[in-house]
1. Once Rg/Rh (Cα atoms, Kirkwood Rh), for residues 126-293 alone is calculated for every structure in I, II, III, which label goes with the largest value?
2. Between structures I, II, III, where is FRET efficiency 1/(1 + (r/R0)^6) of positions 334 and 398 (r between Cβ atoms, R0 = 41 Å, to 0.05) highest?
3. One of I, II, III was used to compute Rg and Dmax of the Cα atoms in Å, and the answer was 23.1, 82. Which one was it?
4. Once distance in nm of label points 7 Å out along Cα→Cβ at positions 30 and 366 is calculated for all of I, II, III, which comes out largest?
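Each reported figure results from applying straightforward, stated rules to the coordinates on display, with no laboratory input. Computed from a predicted model, the values in this text were never measured in an experiment. Cβ atoms are built from the backbone, for glycine too; each structure is taken alone.
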Structure I
Amino acid sequence: MFELNKNYNNFGRLMILIGILLLLPLGVLIFYPHEVSYAFDFLLPAAFSISLGFLLVLSSKGKSLEDVYLSSDSNLLVLSAWLYGILIGAIPFITGKQVNTLHALFESVSGWTTTGLSVLDVSLLPKIFLFYRSFMQFCGGLGFILMMTLFIQNKQAMPLYNAEGHPDKLMPNLKKTSQVILFIYSSFMILGVLFYKLAGMSWFDGICHSMCSLSTGGFSTKLNSIGDYSSIPVELITVFLMLIGTTNFAVLMLLFRRKFKQAFRVSEVKFLGGLLLVAIPLTTYSLVSQSQLNLTSGFRIAFFNTISALSTTGYSSVSFNGWPSAGLFIIILLMLIGGGIGSTAGGMKLTRVYLLFRGIRDNLRTRFGTTRAVRSPFYYRAGGKTPIDSATYMDILGFTGAYMLLYFSGVLAMVLTSQHSLTEVMFEFASALGTVGLSVGVTSVSASNAVLIIEMVGMLLGRLEIFIVLFGFSTFLNSIKRFISRIVDRNQLSENES
């Protein structure tokens, strides 16, 4: 079908994986047996996904896996995996009668893409659904393809791994790379749970918040997010986990190997620190001068929420309603910039924005400097010194240009379909496109269907970095064209023979 038969084996494996993931929240019932009535809501989609996945794998038995790995269908397979995960992931919310179909899809998109915008009242949700939302974000942060490589030993899986937005291979073997990343995140998650417990959280809340902080997701078990705890230790632990989550996998690997000098020499890490050194004082000044807050309170609020915005986690310690315009503007900029490339964070990514500024600076130097000067620009990645050439700048300009065009298009669409102010819409769509999750109240149960659909499109495009979605749909349309062309050619051949 549309030349996709060669993808059956791989897509079948993904369906099995997603089905298994849907079964894991059932473990919550051991501790909350009174919620056993919701077991069927997870068993039904899980059984369907696993069964159909096995059928697809068996139907493609004996076919070469290398065809799909080496073909241009990698983007289509990644896109298909995410769309399928979103659809099947919405079913528990629907059958469990928590929300209507559109709201269930919205929650599923927000969960898997690690955004954190929500239309649910978490104070009324059963524990199994609270855990499920957090678990979706933890898995979505790692990515379906990365998790699938834990079970695939074929060395040609690299194109799929790259297509999902993972630029660095930490180990010579891709499977070992996936294992290392999972180990790092599991270790930090366990550490986060223990620290949260010491800070006064329950075990359940600690597990959920630890998963969401590391995945830069932002779903909370509390209606007022982290602000509900009103605890400095909880905020500091969350900041630590958010910074870990927004850091490039390869940089984390350097830290694990105690190569601290090499890790902190990475340009992206320095840029992250520089942005926070500028954004936190500016936000503090905005809050203190325009919101009647004292310096201590203003700094505490600015410190937590600017890191939450830049890391694209989306936890909040206070409501953003009533924030001064300057403070909201800074938060919007940070959400658009986003976290580390190759991490669980969203946004344009720190490396791209850093290189964009480098390009502007180098261009100004060329214009106002000595024409005879010969420069060989470079920057530091986790792998070492990396030259910056014209192709690099073209890639950066292409992506950032497309990202900002998409952002302003989304803002315009939301302005036309809602009654909210331009500032509110700019904030909300920056949060959706950057997969952040901070909100000024635009996203709610009462939000129009159009607004929610626009945000869902933004979240998916933001998580898969735009071009994967475009290339995936392009491949699909081209496959349809080729299929139709073959049918027409066969009909013409039959007519000629007759």
Structure II
Amino acid sequence: MTVSSNGMGRHLMLYCGAALMLFGCASYHPKPIVPGETASRIESRTLEDRGLRDFINTNKVQAVKEWPLKKWGLEDLTFAAFYYHPSLGVARTDWIAAKAAIITAGGKPNPTLTFGPGYNFSAMDATPWLPFGNLDWPIETAGKRGHRIKQAEHISESALFNLVKAGWQVRSHLRSALVDLTSATQREVLLDRQISLQQRAIELLEQQRLAGAISAAEVIPARLSLQKVRLDRSDARRQRVEAQSRLAEDIGVTVGALEGVELEFDLGLPVAQGKNLLSAEARRRALLSRADVLEGLADYAASEAALQLEVAKQYPDVRINPGYQLDDGQHKWTFGASIELPILNQNQGPIAEGRARREASASKFEQVQSNAIAEVDRAAAILRVTETNLSEAEGLVAIQRKQAQSIEQQYQAGGVDRVSLITAQVELAASEAALLDGRTKAQQAIGALEDAIQQPLDGSQPMTISMLTRNDNSAMRERKANK
């Protein structure tokens, strides 16, 4: 279709020029990484950081009244890990990138402007120059843009749940390290007391040997027992150092940042706090609220949107092509439209791939749910057995304590010697060490159940998305807070 009119060419050029002037471009700003500065910033992290204090006060139900804290429990250490741990920074930036992809998905295709000079070699009296311009304007059909946006939104939602999953993993590892550190510290104290008691028992046995009351062979078992306890104490010390290193790593600070910090965790918390979740309630929580379950649902929704997009691609887009040419003083306009003919290819291959990916997402989601049920069942079974073992250990300690009190009374009355008294105290210390192991395993079992349902069972403040989705850059915030 061709038409001609006067003055329209100038108007077209003006409109195109205005559009080009209004077109905005983002600029690039380099942001190099200096390894020395990064390492120095990590090494300078402490639990006295003012930025950490502000972060805790922003997210904690009850703001801290004094700073730095005198004692650090699981809840406050979890806030510190959310503030410092690098894995959350990685998951957070992945989520930010996924959100930016929504903008990309919503972008409309830009038109294409083609222009240039033409020359008429047959022109006689008129000017031989024939300037022309063509505009190619694409128009998407069948709701493709909406499907792209929906897919990107579900991918962003999946990235958000991946961030929540990373946050829970940080909390889980932190709790495990804190339990191990508390247990190893208390075990070391118990073994030190046991060593002291056994050393006194050996001294008394040596006195009896020198007096001729017993033979040297009767002292050997006591010495062997003392050596075994010393080895146990060395192992407990190793476990304490290892657990402290893990705890620092799980927070995101160096081991030196924990020096002088008083940590607290009650290993004697009742196992009953998790008993009410040993049935269908635990399964329901795991199947409805676990981050990996919600992530799987978002992934499946994204695969559905991707399939819808491939189906929509069967319908071709339309491109309109208005054009202009100045010919011998005549303003000539053309208008056309183009459309791809879906004759040889109806996008059946990508549609089949989309259906397969949707089925794969459904299978993966079913696998996630199955794993969640298995984890709950396993954690519940271990907790039941642990509770029984803990009750037996508590009963043994109670018996040993009564026995030690009885022997002490006999010793005061002159019925038994001091060796018998110390031996009873050693046996009591050994039973208390066994009770400590039972309490440690009970807390580990509770932690496993918490991991299975991804909810705290000790009354701690539940993890919220706002704790993890800080908009500011962590490194920048640390630099500002330390100035």
Structure III
Amino acid sequence: MLCPEESDNLNYIDRTFSLKTILGIIGKLWMLAGFVILLPLFTLFFFPEEFNMANCFIVPGVMTILIGYLTNLLLSQKSRERLKKNDEAVIVFLGWLSVIFAGSLPFVLSGDYSLSQSVFEAASGFSTTGLSVVNVDNAPKIFLMYRSIMLFFGGIGLILVVTSILPDIYSMRLYTAEGHTDLMMPNLANSVRTVILIYVGYATAGTVLYYLCGMGFFDSLNHSMSAISTGGFSTKSASIGYYDNPKIELVTEILMILGATGFLVHLLLLKGKFRVLFKHCEIMLTILLISLCTPVCAFLMLNEFSGNLSFAVRQSLFQVISALTTTGFQTVSSFENTSPPLMFMFTLLMLIGGGAGSTAGGIKQFRIWIMMKQIWWNIQLKFGDRHIVRINKIERMGVREIISPEYLNEVNVFVVIYLLIFLLGSFVLMLCGHSIGNSMFEFASVLGTVGFSAGLASSSASKVVLWTSTIGMILGRLEIFVILMAAIRIKSGIKKPFRR
């Protein structure tokens, strides 16, 4: 038995931060961020006239690497302390915030963007949202490449890359905290390498296909990284619509769907297990939503395209896939004058989002499928034979997975909190003078990390709109529970050391 003093001391130790370990791991994340900031410099070999922009990347890149290296050297090597409960959430949250701030520095140093605009652009990039304050028609190529690189690393997951070099006592908890739920291989290191290889492979294939379809190499590379990360940054102000090329649109649609599919599902595709693949609940829901929404949106678009049905179907299919996968590429000129029913359809698709464990945002299709099944289970329970014992299962990755009441409750709580944040963010945009429809459309895009815009989040937007959107993008990328756990852990860690 512990005496009261020993018990209090034990509680004190358990609730304090593993501060050295936390900062040491974040130091590694800063080194990765510095590397990301320096990567766009390779474009200077092809566009030497932009060499005057080099310091915008060299200074923050080297500084971030140096700070990260010194932090890791001084702290990480001196501490092998295990992470305490929810410390991984603190690492993910504080790590992403600091990386977004570091990533904003090149925009600040360029002198063309305010701090609010710079942080907004970096948050949009790393969260794979794709909303932008950059005039891409006049922006230097090095900044266009930088935006795509942010999408690429943000999509694959900054923490995921860092876990490949961390000891096993930390890596698995960080892997799951960032939203990666399944192991693709028996151990984490091989799983991370497999994810990176698949991701890079798709991006490379996309670049080649775009080039073969008539897109220039620079644009091909940027659009491929943007599509597979479900980011939506484009090198053209008219996005994919600039090319007016059905082949380019088809390549983009395929890449967007691949990006919005959970990484574990890709193993089924690559192994040729198509029967299992098409029974997977998220694939079934994706096919169902695209099949139902495309003709409805095409009908609503008929007036915009002078009754040209085939063209309306083509445009509708692209926009539906882009909204559902939370990519944000578009082939229509603008959503500012879109009809309210069409805006409503796209808003719903953006709220649903892509697959669990993918680069996409939104509520996630896995949760939506469970809620749909829950309605059916409740109907069976109410009107069916009460003497039959039913076990709630869904088809996932070729396995009939049991859904426990506890997990059902967790899904319901997540969806309710997500929708409450969506309504709150929309209300803030309404307070800034925007209409209900445009505000809800815009914040659904922000929170779902989509990138469709009704013109609210732009270079002329107020600071309130920009910072509200920035917060929404971070919430959408990291998911709500991780941020809540981090906030509770930080509050507990600050208060407990001062209690006796």
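1. II
2. Values: I: 0.95; II: 0.00; III: 0.45.
Largest calculated value belongs to I.
3. Source structure for this number: III.
4. I
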